[in-house]
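Every number in this text was worked out from the coordinates using simple rules, so none of it is lab data. Bear in mind the structure is a predicted one, so any value in this text is a computation, not a measurement. Cβ atoms are built from the backbone, for glycine too; each structure is taken alone.
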Structure 1
Amino acid sequence: MTHLREWHPRNVLIGVLVGALVMFSCVATASAATAGKGSGHPSSAHAAPAGVSFTTLRSPVIPGVSQLPGPVASPSRPSSTMGILQVNPDEGVTGTPLTISGSHLAANANVELTWSTADATWLVQAKPDTVNYLGRSNTDFAVVLDKTTTNAKGSFRVALTVPQDWGGLHDIYAVVNAVQVAHGGFVTLRTVTVTPTSGPIGTPVTITYSGLGASLYTGGASLLWDNHYVGEMMANWTRGVARATIRAAGPVGQHTIQVGNAISYLYLNVPQSPIPYTNGATATFTVTKDDGPPPSSIDWPVAVAPTLSARTTLQMSGLSAGSGVQAALATTSGRVNTKVELTATGLSSASTVQLVWSTVVGNRVNCASTCWAFVSQPLRSATPSEGSLHSKITVPDGLGGWHVVQLVQKGKILAEVPFYVMESVVGRGVSSVVVKEGQPFTIHLEGVGWTQLDNTVTVDYDNSYIGYGCGFNSNGDVLLHLNATGGPGTHLVDLYPMLYTLSPSFASTPYGMVPVLTYAQDEPALALGYHLPAFRFAITVVK
C-alpha cells in the first residue's frame, strides 16, 4: 500500500494558516454565520430547487463508517470578550498530535472544548410514480472534543489527536457555563491512498480519498486515469472518506492516477480557489503484463437497511380498506423472469384471485409534464382454498426497480406486495470477447429502471468516461453500441450508476450525469432499497 500526502499550496495558504492569531481571524470570518449557536443544528445548506418538495434522506448504517468525534454539544453563546485558543499545529491530517491551550480565563473553571462538524446527506423527491434526484444537504453542529479545568491562573492545556472527521476548517471553542469564552481552529487536510500500485491489466485498484468536506463545494472529487475522466467520488454518508475501486487499464507500463476536488470534472486551479485546502494527489500504477481479458463480473453495493419506505411501488395505493388479507413473497428481489412463491391468507374462497404486476410505461423525452404512468400487467389467476392462496409468479421481463404484485378479487385490490427487479446481464453481456480494431460490439443489460436514480448506466472504456445508456423507453432493456479501440490487447469496459439530472431538470443539482464511483457506500438509491451495481466486462482487440 502506498500512502500519499497531498501537495499543498502553502504559498497561497500562508496568510491563512500560519500562527494562532491569524488562524483565529480566518476562522472568525469564516464562521460569522454560525458562531455562538453551539451544538444545535444551526445551519443547513441544500441544493434542492426553490419551491420543490423534497425529502432529506436519513443515512443508512454503512459498515465501517466512523462515528461522531464526540457527543453533541449543548447550545452555547459567544462571549463579548472572546479570547484566543492556541492550537498547535493548526493544520494536519487525521491522527496528528494536537495541543490546545487557553489563558486569561476564570480560575478553576470547568471547560468544554467543542469541535465544529456536520452531517451531510442526499435529497430526493419521492413520488408515487418516480424518484427525482435533487442534490445534497449539510447540517452544521458541534461536538464535545474534550473536557478540562483551568488552573488557579485561568489557564489550561490539553493534548489530543485530530479526530476522524470531515476535512477542512473546524472551529474550536472553549465553553464555560454555556458561554464560548475562547476560539481557535484547525484545518484537517486530505490524504490519498492507492492500493495496490502494480499488477496486470484488470487488477482492482482501490483509491481512498480522506478529508472531503461536508459542504457542496468540498464534498466531491474527480478521479482521472492518464488524464482521462473516470468518474466522481463522494462521501456524504461516509463522513469525508470516499472510496472507489476501478480496474487497471493497459497498455503495459506506468499510468498516472489523479484525484482532486470537483463537483463533476476536476478543479484544475484549486490553489487559487476560495477553498485552497481541497487539494488532492497523484499516484503511479504500473501495469505489469496483459494476461488476457478477466472474466465479466458484477460488483454490488453494501447491503444496508433502507431508511425511506417510499420506494416508488404504489404500495398501499388503491388498497381496499380493512381487507384483512395478508400476502408475502418468498423473496422480495431478483432479476427478470425470476419465479417466486406467493402466499396469502384472509381471502374469500368463493371467487378467483387475479395476480397483477404493477409497472410503468413512458419515457422522459420531450415531456412538458409527466409522460409516463403505472399500468397493470396480469400475471395469472388462482383460486383460494379455505381462504389461503399458494401460487407461483414469474417476474415480467421489463423495467427494473420497485414494483408491486397486487391481489385483486371481485374488482378490489386486497393486498399489495413489493418486489425489487435487479439489473442483470443478458447472456454473457458482451457480444464478442474478441473484436477487430475499429469494429463495433455491444453490451446487453436488462432490468434497468425508470427513476432518476436507476434509469441509466454510464460507460467507461479503459477508465475513460465515454457516455451512458438509458433503459426507460426500452422497457428496461439496454443495448450499448461500442467500438473496439486502443490497439491490440485487453481493453476494459466498466459500467457504473449515474444520477440522472436532465428530465425533469432541476437547477443547481450537483454530481449529475457522470459515473458514481462511490456507488457502493454513498449513493442516494441505497436509502430507498435500490441495489445498483457496477458491471465489469473486457474484450481482446485484434488487428
Structure 2
Amino acid sequence: MLHTKQDYQAFMHTLLDPLKPLYSTGGARLRIGGAGVTYHIDAIELEAFSRPLWALVPFWMGGGHDEEWENIYRRGLANGTDPKHPEYWGGFSDYDQRFVEMAAIACGLLFAPDILWTPQPARAKENIARWLNAINEYIIPDCNWQFFRVLVNLALKKHGMPYSPEKLAESLEKAESYYVGGGWYRDGASSQKDYYIPFAMQYYGLVYARAMDAEDPARAQTYRARAAEFAKDFLYWFDENGAALPYGRSLTYRFGQAAFWPACLFAGVETYPLSVVKGILSRHFDYWMRQDMFDRDGILTVGYAYPNLIMAERYNAPGSPYWGMKSFIVLALPDDHPFWTAEAAPLPPMEPLHAIPHADMIVQRRAGDVIAYPAGVCERYGHGHVPEKYGKFAYSTRFGFSCARSQIVLHENCPDSMLAFVIDGSDYVFVREASETWEVRADSVVSTWSPFPGIRVRTQITPTATGHTRRHEIESDYACTAYDCGFAVEKFTPDFAQSADAHSAAVRGGGCTCTVRGGEGCFVGADPNTNVLYRNTEIPAVKYRVEKGKTVLETRVETQTEEGERG
C-alpha cells in the first residue's frame, strides 16, 4: 500500500508518465487513439490533455517538480487557446464538451499559477482568458457543469481578466438548488444518486471552499459542513478490501470513486481520523492497482476491472479514465501534513444495515461484502445502460453487476439481480427500467414498476442475515415466464461449480457463492464481457410461470464470500 508522500507521487508518475510520448508537438493535444464518442476529435484530444491536470496541479501545489510536465502544459495551454495555432482547441457551441475540460485548467490557474499562468506572455494570457470566458456565452446543462462555470470565473477574476459576475452568481445559485439534505445533492435535473455527488458536487464545493475561504466564508463553511455530513453515509460504499461500490454511471473513472476523501483534507474538513482516511485512500489505490486497467503501454483503458466498451457511456473517450486523477488532490497537502505520517487504519465499526433515504437505497455490510439495495430511481434513458446501472435490485462490491449486450434472449441480456420477463411467443427480455413509486424503509425497499405495458409489479426487497428476500406482486395481461436472477458469479475459476434442482440454483466461483431459492432452478450463461468485474460469469436463477391475472412470487437470494477475494 501507499504510505508516504513520495509513494503517492510515484504512483501518480506510474499513471501519467506513459502519456508523455503521446503529446502533440505543440503540447496541446494528447493523442491516445481508440474508440469514438459523441464529440469532435478536437474535444477528445483536449479532454485527454486536461484530465492529467487533476493530479499535476495538486502535485505542483504541494511542492512537486517535473520539468517535462511543466513545459508540456505551459506550451499546450498557450497553443491550445491560440486561434492562429494549428493545435487550437476550437470554438464552441451550446453544451460543449470543452466546457467540462475547462474545470481542470481553471484549477491550474487558481492553485498553480506559477506554473501555468505567470510565465505566459501577455498575448498568451489574453488568449487563455478569452477562450475560458466563452463558458459564459453559451448554454450549459443544469447539472454539475454549473461548477465548471464557477471555477472558470473564479480563475479569471483572480488574475484580473474579464469574467461574468452574473454567470458566477447564477451558477452558484443553481448548484445550491440541487441540495436535497443530509449532505446529498441531486446532479441537477437528474434523480440519480451516484458518484457524481461525491466526486463532482461535493468535490467542487470543497475546491470552492479552499479557494474562497476569505472572500465567501459563509458559503465555504456550508460546503464543509455538508461534506462532513455526507461522509457518514458515503463511508458505507467502501469495502474493507479497498473496493468501492460498483454502481451508477462513469465507472471508468475508477479510483476517482475515492476523490471525496482527500478533497475533504484539501479543504480542511474533518470527517474521520486521519488514519481512517489514509486507510480508505491507500487501500482503494491498492485495490485498483491489482485490476487489469492498463493497456500494454501503461495507458488507462475504458472499462472497469478490465478493458470493456460494453459498459461504457457514449461520452467515454480514450482520455476519459484520467478523470480519476482527481483523487490525487491529496498531493496538495504540504510535506509536514500529519496525513503523510499517519498509519493506515481499518474502517471504523459500521451498522450491518444502513438506510440512506437521500440516496434512495439501503446498504448492507455482511460476509466481507458491501451490498446496496437501491429503489430503482433513475431516468429511463440517458448515457447508456441506465436500467443496468441503477435499476437492479442489488449491487455488490464482490459480485459487481452486468450490462446487457442486447434485449434479446437471456444470455445476451444477462439480467443479474433482476426479475426478467419473457412473454409467451417472444424472445425479448423485459426488466425494471425505472421505478414509478418507491419507499426506502429502515429494513426494506419497496417499489412499483412496469417492465412492459400490461405488466405491473410491486417488489419488496428485505435484507436478511444470509442475503435478501424478494416479494413480487404481479398483475399481468400476458402469460409469461419470469426469471428471478441472483448475482453473476465468476466463471472458469478453479473452484467453479454449479447445481440446480426444482426449487433452487447455486453457482460458486472465485471464492464467492450465490444461491437463489423459490422456483425451478436454472442458469443464465451470460455473454462474455458483460459483468463489470469479471470477463465470464454464470448467473443462478429460479424460473416461475406467470399467468394472466395476479401472481405473487417469493425468492430468497443468499451469498457467501471469502475474505480477501478480489483483493
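Numbers for the structure displayed
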{"quantity": "Per volume of the Cα convex hull per residue in Å³, the highest-valued of structures 1, 2", "calculated": "1"}
{"quantity": "Entry that produces 4.2 once distance in nm of label points 7 Å out along Cα→Cβ at positions 312 and 352 is calculated, selected from 1, 2", "calculated": "2"}
{"quantity": "Source structure (of 1, 2) for helix-only ellipticity at 222 nm (-39500 (n - 2.57) for each DSSP H run of 4 or more, over all residues; to 500), computed value -1000", "calculated": "1"}
{"quantity": "Read-out relative contact order in percent (Cα under 8 Å, 6 or more apart), computed value 15, structure in 1, 2", "calculated": "1"}
